[in-house]
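Peer 1: The structures considered in this document are given below.
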Structure 1
């Protein structure tokens, strides 16, 4: 008998529509943010935003609903940006928490936040390693 796993997002009520709302709402905040806006708007041209948002919807769908739609290399994309610092990731997480806290029921918001924190840690470690930096044990 084959065991069917329920995607973690499906188990807490995450839907494709919810992912779309979160991604678009979050990046609206990011683009207008004084710290993050210049970084994102500098890395992503105006005409590139619609495909980027679609890719981020695919990413979160793959992470939370196990759809496997995302094709990409987030680490390489973030390493190329150059001057990303822990403060940028802290701000990114703050805006993400705000967004999911507003748009999602608590169990779905908690899952989004938990996964975003893991992703942020992974990206920070990868960026530090690419720079030859040793991250601190606390950060």
Structure 2
């Protein structure tokens, strides 16, 4: 009879251990499901942010393309205007010389500008170079 009770006790202990392990696994599964749901929300949010970023970058790319096109048109117009007006040719030549590092006396001597005009061209050239470096 002792073996019978011992076997029953052992069987009851094994069943109790099985129930405890099953409950423990159920709790872990529920916790993991909540964590997965939370991570899915984060992934969805990141996906939406990525889509918005891509859409925005396409818009920015188009805008930059339009601005570059306008800039090229303005540069072409400016060159055509400088070529048509003899006085403007002097300013254009002076701007090119200033860009190459000419000083005020060189602009006055080679381009026939007044000192004020030469100062202005040198100032504008330095501003343009500052913008290009930033």
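Peer 1: Among 1, 2, considering only relative contact order in percent (Cα under 8 Å, 6 or more apart), which has the greatest calculated value?
Peer 2: Once relative contact order in percent (Cα under 8 Å, 6 or more apart) is worked out for each structure, 1 has the highest.
Peer 1: Kindly point out which one of 1, 2 the value 2.6 was derived from, the read-out being distance in nm of label points 7 Å out along Cα→Cβ at positions 74 and 122.
Peer 2: On the way: 1: 0.6; 2: 2.6.
This figure was derived from 2.
Peer 1: Ok, one more. Computing Rg/Rh (Cα atoms, Kirkwood Rh) for each of 1, 2, which one ends up highest?
Peer 2: Structure 2 gives the largest value of Rg/Rh (Cα atoms, Kirkwood Rh) among 1, 2.
Peer 1: Hey, helix-only ellipticity at 222 nm (-39500 (n - 2.57) for each DSSP H run of 4 or more, over all residues; to 500) derived from one of 1, 2 reads -33500; which structure? Please report the intermediate quantities before stating the final value.
Peer 2: Numbers: 1: -22000; 2: -33500.
Derived from the structure labelled 2.
Peer 1: Comparing 1, 2, where is distance in nm of label points 7 Å out along Cα→Cβ at positions 90 and 106 highest?
Peer 2: Working: 1: 2.7; 2: 1.9.
Comparing 1, 2, the top value of distance in nm of label points 7 Å out along Cα→Cβ at positions 90 and 106 belongs to 1.
Every number here is computed from the coordinates shown, using simple stated rules; none is lab data. Being a predicted model, the structure only gives us computed values, none of them experimental. Cβ atoms are built from the backbone, for glycine too; each structure is taken alone.
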